[in-house]
Structures are given as C-alpha cells and as structure tokens.
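Visitor: Input: structures, listed below.
Just so it is clear, none of the values below were taken in a lab; they were calculated from the coordinates. Source: prediction; values computed, not measured. Cβ atoms are built from the backbone, for glycine too; each structure is taken alone.
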Structure P
C-alpha cells in the first residue's frame, strides 16, 4: 500500500487534538467571561418571531444587545482560528495528506472570518440576519477554498 494511502487511513491525531482544544477553549472562555451563563440564557430567551424574512415567513431573531455573548463568541473564533494555524504548521511538519491540510486551511478561513463577523455583531456594525448571512458566506467560502487547494495541489503533485 502506498504511503499516502496509509497516512489517510491512520487516525487523525491532530484532528483529535483540535477537538480537545475546542472543548478546552469553550471552558476557558466560559470561565473568564463574567456571568456568561446568565447572558447565554438571556440571549436564548430573547428570541422572537418579530421579523419576516419573506412575506408571512417569520424567522427567530434575538432582541436587544447581547454584547457579552457576541464578544465571547468572537474571542472563541479568533483563538480557535489561530490554533488551526498551529495545526496546519504541524500537518506540514508531519507531512500529512493534502486533504487534511486543505481541510485545516479552510477551517482557518472559517474561524477567523467568523471571529471577524462576530466582532462586527458585538460592535453593532451588523444585525443578526447580516451575521447569519455572513456565516453562510463563510461556510461556502471555506468549502470552495478546500476544494481549490485539493484540485490545484493534486495537479501540481502529478506534474512533479
């Protein structure tokens, strides 16, 4: 069996580390943000069906400013995005398969973008539905980036 096939079938140890860091970071953000538990409860309790996204199609949206929740989310996204950069460097160092590197890079795009958009929401530069729209854009962008990286680098590898 070729080496690249063996590497793909091996357990993704860096992926497991990333999941562990994800939960660790949630805990740290929760601990360092004063009264976050109550603020999250207030955030979910504030959802109403006041806005219609289409004629007679209401969509839930939070009412009021939830700056503490949005700021905590932005911090989480920025730190997790930076951690993904570390994971990407380690993936290069350990010569992991291209699809894992591309997936990590697309994760960096998503998490740092989500941090930026969450920061805009906390600063009240955008509203809730703008935030949701940007998250959809970031998901699509991440998928496109991942696909393009795999396509371009596979072609480059074949030519070598």
Structure Q
C-alpha cells in the first residue's frame, strides 16, 4: 500500500459522511460515539484529542468533579468524529462516576466504536479533598502500533501538570 494518502484514497469522500448524525447539526449530549473511515489504514499515525472541560459528579457527595481527558490512538479502519466525542463527554455531566471507572468506560467505549491498533486514555481529575487522581488506561490490538506511539506520547505527569 502506498504511503501517499492521495493514492490510498486519502481525500475525504462523500461516503465518509454517511452515518454521521451529529456533525453540522444541533445535537444533545448522548453516550454514542460516531466514526468515519480512515483513508490511510495501511499507515501508523497518532491521533490525539483532549478536553479541559470534562465534568461529572462525585458518586458519594454529588459535588462536581472536573478533569482533563486526553485520548491518543493509532487508528485502524475508523476515526472518532470530534463532535460526537464532545457530546459523549458532555453526557457524563450529571452522572455519578468514580474517576477510575470513568477513564476505563471511556476506553471501552472508544475501543468498541473504533477498534484501533492502539489507544491510551488519561483522565487527570482536579484536586478534591487534597488529592489529585490521574488514571491511565490503554488497549493494545497491534503491539507494533504501541511501539510506534509510545515515543510520541507525553508522560501523563508532563501532559497534565498539577
């Protein structure tokens, strides 16, 4: 397979938009991730997405928790559509979630939607009760993709300084 995305059909095609119901439309938060085709599936490359605006509720007190969430992945056949990702995260706003559970749910849902070669999700939650919690979860389908990605990934403590 060619490394030139134009030769591999790399330009976005009209059919890439099929099934995308969020992009360019008014939408409400929902726990549904949408994806579009990867036009360079024969090449390892890193996709990163990050939000500084994640909120959920403490499962004990009901008080709001705030976090930065970062996703780094090497796609296989599908790429997450960013508006659906934003609405997905927004859907947790009124949910009571332990930090560690949330990070793993994000990972599981992204793996189900994308089936990436490699993915890492980092959740850095703001200090509460004097303790900051950072949870890192990863999934490896193709070990060579992880080997490719690791040198490119920031360390969680550098990525999300306190």
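Visitor: State the single structure among P, Q that was used to calculate distance in nm of label points 7 Å out along Cα→Cβ at positions 50 and 82, giving 3.6.
Guide: Structure P accounts for this read-out.
Visitor: Looking just at FRET efficiency 1/(1 + (r/R0)^6) of positions 26 and 130 (r between Cβ atoms, R0 = 30 Å, to 0.05), which of the labels P, Q belongs to the structure with the highest value?
Guide: Looking at the calculated values, the largest one is P.
Visitor: Going by distance in nm of label points 7 Å out along Cα→Cβ at positions 18 and 90, which of structures P, Q comes out largest?
Guide: Comparing P, Q by distance in nm of label points 7 Å out along Cα→Cβ at positions 18 and 90, the maximum is at Q.
Visitor: One of P, Q was used to compute Rg and Dmax of the Cα atoms in Å, and the result was 16.7, 55. Which label is that?
Guide: Q
Visitor: Right, here's the next one. I have 20.2 for mean count of other Cβ atoms within 10 Å over residues 106-113, calculated from one of the structures P, Q. Which structure is it?
Guide: Derived from P, not from the others.
Visitor: One of P, Q was used to calculate helix-only ellipticity at 222 nm (-39500 (n - 2.57) for each DSSP H run of 4 or more, over all residues; to 500), giving -6500; which?
Guide: Q
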